[in-house]
Each structure stands twice: as structure tokens, then as C-alpha cells.
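Take a look at these structures.
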Structure P
Amino acid sequence: MPFSTRITVRFGDADPAGLVYYPVIFHYLHVAMEEFFAARCGIAYQKMIEEERLGFPTVNVKMEFFAPLVYGDEAEIELYVSSVGMSSAVFEYSVRRASDLKLCARATYVQVAMNLYERRAVTIPDKYRDAFARSAE
């Protein structure tokens, strides 16, 4: 089952035109991914980094924008993992304006399990692999 969270657009998230500045959308997706780890993997992303020295940096991203978000909007972000390899996983995101469910953006991220001591790719641990698989069901 996909994971969903909501993020309120803050004053500082908008550019001079009043629209959410596109790099902020990337930040929202990372926040959603961190919340996914806490809710579905049973560990805060920060704790995983600090205690397991494991991270999931993004190595490839494709993003499309369809409608703007503005200050005061609430963004509903849904994510699921569409495929899992030995050391990488594909995270799929959709960003909707919560008030009318208008699709504002869609993204596909390829994220790699990385040993943060050695800074190299590693096999995704089974506990995360299982949580990733459940997100697609």
C-alpha cells in the first residue's frame, strides 16, 4: 500500500512569483521519504544513518510539473517503491494539492543503498527490502 503524508507550504517555500520554488518540491519528496522510513520501515531515517551508517542517496531522478503549489496550500505526497534490485530501489512520488487533489508533480527516483563508512553501494537489507515491497501492494 502506498505511503502518504501532507506538508503545508510555508511562506519561505515560495519564489517571488508566489509559486513554490521547484527545488523545494525536491525537499518535500525527501521529507516524505524520511517519513516513509519511520512509518513503514520502523526506523527514523536519521537513526538509520547514525546507527547503521546506511543511507539511500538519489542517483537518478525524473520530475514533471503540472500545476503550481502556493503559500498556504497543503501538499499531499504519495510514494511507493515500484521495483527493488540488489542495491537500488525505484521510488515513485506524486504531489497533489490536498484541497482539490490536483496533480502538481510526479517524480521517479532511483536510490541506492550506501554504506556511509565506505561510501559504496551495498545490498539492501531484507528488512528494508520487505518494507519497500509492501509499499507497492
Structure Q
Amino acid sequence: MIDFGDVVGLIFAIAFVVLVLFMGLVLVKLGKVLTETQKLVAGITDKTVPLLSEVTGTVTHVNQELVRVDAITANVQSMTGNVSALTSLFAATLGSPVVKVAAFSYGVRKAASKKQHGEIEKRIKAEMKASKKR
């Protein structure tokens, strides 16, 4: 006759074997994942080291170009100062006479315009008087 304790023991033994097989399967899959991760890290290392070398070269080249741009900026700043000084000198030496000449020519034009306008008014008045006498 089969004892109840033997059945329970047999069930526990089968459950234990299934558990061990399941854990073994998990460990095998985990081993594959670790192998793939190791390959991935090795690939990243192989690609990253040359990339970092290129980045270092690029940064060095950019720094050299920035030194050149800094020199160009300094030259432009110097030229701007020179142009500003030249403009101030021009305004001081020629600005006042030019303004005077412009004002004088404006006054002459205005006076000539008034004289011509006055002559036209005289002519119109004379024609109106002549037309009233008729």
C-alpha cells in the first residue's frame, strides 16, 4: 500500500526537480545575456577609442582656428578705432565749414526764391490792375 507520506515526498521531489531545471534554464539564458553584453561592451570600446581620438584632433583644430579668429577680431577692433578717429578728425576739420557752406547755399536759394516770388506777385498785381481798368 502507498503511504500518504511517500506521495507527499514524491510530489516535493518532483517539484524540486522542476525547480532545479527551471533555475538551470534561467542560468543558461543569463549566461547568454552576459556573453552578448560582453560582446557589446567590447564593440563599444573598439569604436569609442578611435572616436575619442578624432574628437581630440577636432578640438585641437577648432582651438587653433579660434586663435586665428581672435587675431582677426583684434585687427577689426583696431581698424574700427582708427575709422572712428578719422571720422572725428573729418568732422572737426571739415564738418563746420561744410555746414556753413550748406547753410549759405540754402540761404541763397531761399532769397532767390523770394525775389522771384516777389517779382511774380508784382506782375500779377499789375495785370489785375490793367484788367480792372479795361
Structure R
Amino acid sequence: MSTPPPRVVATEGALAIVARLRERHGALIFHQSGGCCDGSSPMCYAEGDLITGDSDRCIGEIGGCRFFIGAAQFEYWRHTQLVIDVVPGRGGMFSLENGEGVRFLTRSRVFTDEEYLALKESEGGPELLR
């Protein structure tokens, strides 16, 4: 079996902002928004400020912070690796980077057939992350 790729990664720029936010706010979590209010942005919260539910999936970590995605979003993006980046602009209304002059942005790339097979094998077959 091949080593499965991470489902979520971050650019160096995003990791630098995450580190700065962790210094200021302590432990953080991310949640990939499903399109309400702030579009489909990755949202950054102080741990405990967002209660995740049964339909939220932890798909990995970036910068030492757990990264969650809702079940519907996961089904849509299950074949892709999420690449969290940072760009100039204004962060989401509730996301901690708001006011920093930057915002987190999700990019993605489709897993290769080999990568996806490795993920399926490591996560229990067709019932990925269930």
C-alpha cells in the first residue's frame, strides 16, 4: 500500500498567518465553509468558538490546527486535496484573519488515481472518513 497523501495542506504564506494567529489567540481550528454568509472560505476560529457536529469531518491539520469540513462539502471535494493559501483582502466575517489585510483561500487539486486508491485503502474503502 502506498502512503496516502494528506487531504489538506497549506502554503508557506498561509502557515505564517496561522502561526501569527496562534500566538495571538492560542489553539485554533479551521472549518471549510459551505457557502453561507462568507462564501466557501476556510474559516479560522479559536478552539472552542465553533462547535463541530456529527456531520463535520476532521480531514487533517494545517499548522498544528485541526481542519474540518461539512459532510456535504466533503462529498463534493472527496477526490481533491485542499490547498489552503492566503491572499490580500478581507477575511471572513467570523474568521480570525479578518483585519489582518489577508484572507484564507482554498485551492484544490484532483488526487491521482494512485493517491486516491491509497486514501481509500487507508480510510476503510468506499466509506471514506465515516
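Values in this text are rule-based calculations from the coordinates and carry no lab data. Since the structure is predicted, the reported quantities are computational estimates derived from the model, not experimental observations. Cβ atoms are built from the backbone, for glycine too; each structure is taken alone.
Tell me which of P, Q, R gives 1.09 when you compute Cα Rg over 2.2 N^0.38 Å, for residues 23-70 alone. Intermediate results must be reported in sequence, preceding the final value.
Numbers: P: 1.36; Q: 2.15; R: 1.09.
Derived from R, not from the others.
Suppose P(r) over Cα pairs in 10 Å bins from 0, in percent works out to 13, 45, 31, 10, 0; of P, Q, R, which structure was it derived from? Mind showing how you got there, number by number?
Numbers: P: 12, 42, 31, 14, 1; Q: 9, 10, 9, 9, 8, 8, 8, 7, 7, 6, 6, 5, 4, 3, 2, 1, 0; R: 13, 45, 31, 10, 0.
Of the structures listed, the value fits R.
Looking at structures P, Q, R, which one was distance in nm of label points 7 Å out along Cα→Cβ at positions 7 and 119 calculated from, given that it came out as 0.8? Please list the in-between numbers first.
Details: P: 2.6; Q: 14.3; R: 0.8.
Computing distance in nm of label points 7 Å out along Cα→Cβ at positions 7 and 119 on every structure in P, Q, R gives 0.8 only for R.
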